[in-house]
1. One of I, II was used to compute helix-only ellipticity at 222 nm (-39500 (n - 2.57) for each DSSP H run of 4 or more, over all residues; to 500), and the answer was -14500. Which one was it?
2. Once relative contact order in percent (Cα under 8 Å, 6 or more apart) is calculated for all of I, II, which comes out largest?
3. Computing P(r) over Cα pairs in 5 Å bins from 0, in percent, for residues 96-135 alone gives 6, 24, 26, 19, 15, 8, 3, 0 for which of I, II?
4. Assign the value 0.97, calculated as Rg/Rh (Cα atoms, Kirkwood Rh), to the correct structure from I, II.
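Derivation of every value follows stated rules applied to the coordinates shown; laboratory data play no part. Computed from a predicted structure; not experimentally measured.
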Structure I
Amino acid sequence: MSKRPSGVIAVFGAGFVWLSVGLPTLPAEAPDSGDNVSAYNLNADGSLTPIAGSPFAASSKPDSIAVDGKAKFLYVANGGGSDNVSAYRIAANGALGPVSGSPFPAGNLPSCVAVEPKARFVYVVNESGSNVSAYVIDPDGALTPVLGSPFATGTGPHDIAIDPTGRFADVTNEADNDVSAYRISSEGALTPVPGSPFAAGGFPVCATVDAKSRFVYVANQVSDNVSAYSIDSDGALRPVPGSPFAAGRGPFSIAIDSEAGFAYVVNEGDNDVSAYSIGSDGALKPVPGEPFAAGSNPHRIALDPMARFSFVVNEVSNDISVYRIRHDGVLTAIEGSPFAGGIGPYAVVVDPTGRFVYVANRGSHYPQR
């Protein structure tokens, strides 16, 4: 969801009806056009320059984007009625070419795609289907369903975060206000861990796992905070001391610099980014000077592999805010930021080599959910 609900959530069958009170007046939706992926060269100073041939076509309403750990393939989850996954080969210059057979069928209203760290499996969260589709990545990048897929989640799943070891996956369930945790088998199947699901805040949306597989962080869009958990050896989640931690209005996505110990949260309602230092126990403490201004309706955030720069896509202002990450966690906008994006930029990823940035553009400012 790109706009936080502020009332009662009613779930009927496979879809959602939002009964909301007191929402701000929103600008008219932009025409449906430009469902695609923009590709950029990431320059040494953090600036972005479009790659030749960009943007590259996608299916209707691309919601989420991911690159495999070998920087060979890129995957896009397409909602908005297309209900599939686009797969691309990444050329040496960063250009995208469709994988044979793409797009591949997903479930009902896919909202997130993630690639297992060893580049063996792809997982797609199906928001209205209340399940996760799992695929094996073939040598050519094509997707073959895992035996037993799809796997059940809670109601209204939105995001999936996979720990860097590839052993566990965590799925946020918006309508149930909790997180489903799974063990990943050697074949890619998902099995709930003991105690799953685990309580979260109001309307949990995006989740992320730190690089050392110690902590999980979840942005709660309605309760305006971040739930933090430690990960037990069996994949179970335990709230860290002080959790949840206050954020801005409508926190949506989270990125972590595990080496330096900082977390960044995009607040859609405040058009800014909250920054925190991460304690040894996983607790979050605001960085002096935060929050840092972003564009209009910032949605997703990504860091480059060396955590030199952060990238925030702004859905309504149609641009990308780029920041240099200081040693103290402070974000400073680089020269030339924000950089022009497509229409309705919705998700962003940096490839593992740190050479390219990819942005999924929905072609309209407000998704039809």
Structure II
Amino acid sequence: MKKDNENRVMRPWYLTAGPEVDVAASSRVRIARNLAGVDFPTRLSTEEKKELGDRIVGKFLAAPGIDPKDWVDVRLIDMDEPGCLSLVEKRLISPELLQNRETARVLIRRDESASLMIGEEDHVRIQAMAPGYDLKRAYDEAESLAKILEAELSVAFTEELGFLTACPTNVGTGLRVSVQLHLPALVMTRELKGLAEALQKAGLAVRGDHGESSAAAGHMFQISNQCTLGVSPQTTLQELTTVVDQLIERERAARETLARHSRLALEDRVWRSLALLQNARSLSEQEAVRLLSDIRLGYALGWLDKENLSWELICRLWAEVGPGSVQRREGEILEPQQRDYKRAEIVRELFAAEREKD
């Protein structure tokens, strides 16, 4: 995304510590919508997909209540590989959208708290994100954007089924709600596997932090609903809230158990991880995320120096260590070894900048 002097600079949403930040990293709400009388993207020609993107973007940016200067219009075909990958890492687009790169498009709010993916599985997928555990805030924002779009375009809807979507599990409300949780203690105490199996039987999904088919890097897990047909948005939100409340409580209890019975070993692990992050000359993404998971846990437990560390720094580090973000920051595609050197350099620079604040 190119910077324009006339456009506004907004602080990224993820640098703010939200509710229950010790366990909850973020909340996200996604709403799928399709235009009435238009085939799903898989049945459209390349030219039809481009025309669809122009239509949706044009109507949305011209709608009452929308300031075009708050949004960036991105055509993925115009972005390099690191730029596209960084959007996936920040969850502004899905990996699936990249498969339609020739015609795919995304509108991104400048603080990166909301985006409209155009041309993935559905015509448009609206998503809003909020720091910490704040599903209401994310839902209110996503619903507001959906209503703005629905006022400008006729969407596919029937009284019997609700909103029509490409995937049957999204038919009805088209709503997917999720919370990203940091659950290291439940992993260490081996409680998470049983809990995840119980949640899946109850109709909820437990995945890695980038959704379907992704691994849970750094003990980050995404908890979400799966089916929407016949379920109201309020019920969906309440059911997920009930489960997330319980998971947060269980994680905190597991942390207390570890702190009580294995404090010396765990505290040593946390401090070693901090020292490595601050001084390493080479860091793979896997190692960086593992170390960040340790210091996030240690900071939440109050074991680390709050003068040289903050939730903002931890969140910024997490956002900057992905391969796409590292290469985009450098402005070039890097070999894996070069990338690891640059990642370590970026991490050291961010720690130094935090110390200089004082």
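1. Working: I: 0; II: -14500.
Only structure II yields this read-out.
2. On the way: I: 15; II: 20.
Between I, II, the highest calculated value is found for II.
3. On the way: I: 6, 23, 25, 24, 17, 4, 0; II: 6, 24, 26, 19, 15, 8, 3, 0.
Source structure: II.
4. Working: I: 0.92; II: 0.97.
Among I, II, the structure yielding 0.97 for Rg/Rh (Cα atoms, Kirkwood Rh) is II.
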